[in-house]
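The next part holds the structures, each set out as structure tokens.
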Structure P
Amino acid sequence: MSFAQSNPITDICILCADAEASVAFYTGKLGFRLARRAEGFAEFQGAGLTLAAWEIDHLAARTGISAARPAAHKAMIAVRLPDAAAVQAAYDDLCAKGVVFTGPPRDYEWNARGCYFAGPDDELWEIYAWGPEGIKGDYAGDHA
């Protein structure tokens, strides 16, 4: 079974210039509930999948993705997998199909293992799994 048919999209992330402006817009105007807040990052809960706003410069400094303007990524589609082994398996499968990643899966400071690639319209994709202890540091909150 293909990656897209066996792994649902769990998160949509808007890559923004100012996380504070995104928090004001998504909570104040659209009614999302702020679920988690960290430097350069905010996560919202609504009726459906998770919506996040991540400052492009903050993300680029931590993941190695490009923050070049004006061709910077503007949206990120995330797929949460059950564990690090599943991330590695998805990475291997997609690499075999010619998907070019920014690098192999690695561990990040928020206790996730993940990897990133861009689609044909420069949309960013993230494949990740939380570590066994869940989210760490400022990224923690009432994560389900």
Structure Q
Amino acid sequence: MIQITGNKDVGKTALAERLISIARSLGYRVVAVKQSHHAPDVPGKDSYRMKVAGADVVVLRGGGMWAVFSDRLSLCRIDSDLVVIEGFRDAKLGFKIHIGPDPPADADVVVSLDDALRRSEEFLKRARCDVDADGLLAFLAAR
């Protein structure tokens, strides 16, 4: 697991994209987890209306992708070689990279975006799992 934290607009997603791209080129199966402060579904759209009407889970298919909307995390396992986590600054979920100022005390490395992008392959080698997949799912489900 690799966790990326930092303030808004410092390049967390750019680093996540780079790490995912490198990992995929090496043949890794990758799961990405993104913390957002916004609802993922759009008010007024059909899937949103179905959820508001009382559906426990809404599955949306479009643009070649599947999306699942639910109040509960219902995944039973994480099937991957690498998990890239963006956010959850208050938790330690793996090798923790902080971009920019004001790092949390448990950051493994504090870097600028340029340095992080240059060192992406090094960071992939340093990835580790401080929690198992079941622990990560339990953590996410409690959020």
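Nothing in this text is a laboratory measurement; each read-out follows from the coordinates by a stated rule. Bear in mind the structure is a predicted one, so any value in this text is a computation, not a measurement. Cβ atoms are built from the backbone, for glycine too; each structure is taken alone.
P, Q: which one has semi-axes √(5λ) of the Cα gyration tensor in Å, for residues 15-78 alone, as calculated, at 28, 13, 12?
Q
Here helix-only ellipticity at 222 nm (-39500 (n - 2.57) for each DSSP H run of 4 or more, over all residues; to 500) was calculated and came to -8500; which of the structures P, Q was it taken from?
Q
Assign the value 0.99, calculated as Rg/Rh (Cα atoms, Kirkwood Rh), to the correct structure from P, Q.
Q
State the single structure among P, Q that was used to calculate relative contact order in percent (Cα under 8 Å, 6 or more apart), giving 24.
Working through the options, I get structure P.
1.00 is what came out when FRET efficiency 1/(1 + (r/R0)^6) of positions 47 and 63 (r between Cβ atoms, R0 = 25 Å, to 0.05) was calculated for one structure; which of P, Q is it?
Checking each candidate, the match is Q.
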